[in-house]
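Below are structures written as structure tokens.
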Structure P
Amino acid sequence: MEYFFADDAEFDRLVAAGELLEWAKFAGYRYGTPRRPVEERLAAGIPVLLEIDLQGARQVRAAKPDALLVFLAPPSWEELVRRLTGRRTESPEVVERRLDVARMELAAEPEFDVTLVNTSVQDVCSRLVALMLSPSGEHERKA
């Protein structure tokens, strides 16, 4: 995992120049994925995994229509609520805002090619690695 930091002026320049594959604003900060390192790795045959939000996934789909978009889903709505409230690290208002976002994201699940249900971190990681290592087209895409 590599991180690059940019001040507001540089971030604005990167966006305007199309140098970010995707970007979003979250919790008062802007995050993005520089296009060049991703394209260099892909050109070298190295799979790339981006952990991004719905807005970023839509931008990646627009920029790279052949990208495999994987949706990470909770086992159930009840389990998602239990996980968020069970942490006890956020106020009820913050949890409710996160649940509102989750409702929107879950509604967008059909936009993705593959859905993995997050029953265990180990299982999801194994399945992600298998998807990344499979030759293009050998994974099951939704119809």
Structure Q
Amino acid sequence: MHPTIQKFHDLVLANDHSGVPALMADDVKFRPPTYWATWNGRDAVAAVLAHVNEVFTDFEYRRVMGSDSDWALEFQCKVDGLDCVGVDLITLNDDGLMQNFEVVMRPYKTIGALRAAMNERVSKDPAFLKHKSALS
């Protein structure tokens, strides 16, 4: 497994978000499962992922697939008590940092619960609100 993917995997499982931003390119792009938009830039993406890290419970990886710069990390978790299965699709740049990060999830009901939980959290976080301009 690529060292960046291994480090990300280990930090997520340890519920330790502190080292995740260092694994991202400055101009990383993040596509969430809850709406059709892209978050741009390390600070904004780190802010989004920090909140997700607190919303997901009983998180575990089921499989890690990939090679070179393209990786898929299949996970399962709960969101507000609802079961979820998803995949982190990660592309690394030439420096081995996360350049593109997309999350796909199912079922639909859990995605709705994630969106509601995230909206509730970020609407009360002044540090997060400054990143809304990074959304395209």
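Out of P, Q, which structure matches 20 when relative contact order in percent (Cα under 8 Å, 6 or more apart) is calculated? Checking each candidate, the match is P.
When FRET efficiency 1/(1 + (r/R0)^6) of positions 9 and 89 (r between Cβ atoms, R0 = 30 Å, to 0.05) is calculated for each of the structures P, Q, the largest result comes from Q.
P, Q: which one has helix-only ellipticity at 222 nm (-39500 (n - 2.57) for each DSSP H run of 4 or more, over all residues; to 500), as calculated, at -14000? The structure behind it is P. Across the set P, Q, Kirkwood radius over Cα pairs in Å reaches its highest value in structure P.
Here, each number is a calculation from the coordinates, and none is a lab measurement. Fair warning: this is a prediction, and the values are worked out from it, not measured in the lab. Cβ atoms are built from the backbone, for glycine too; each structure is taken alone.
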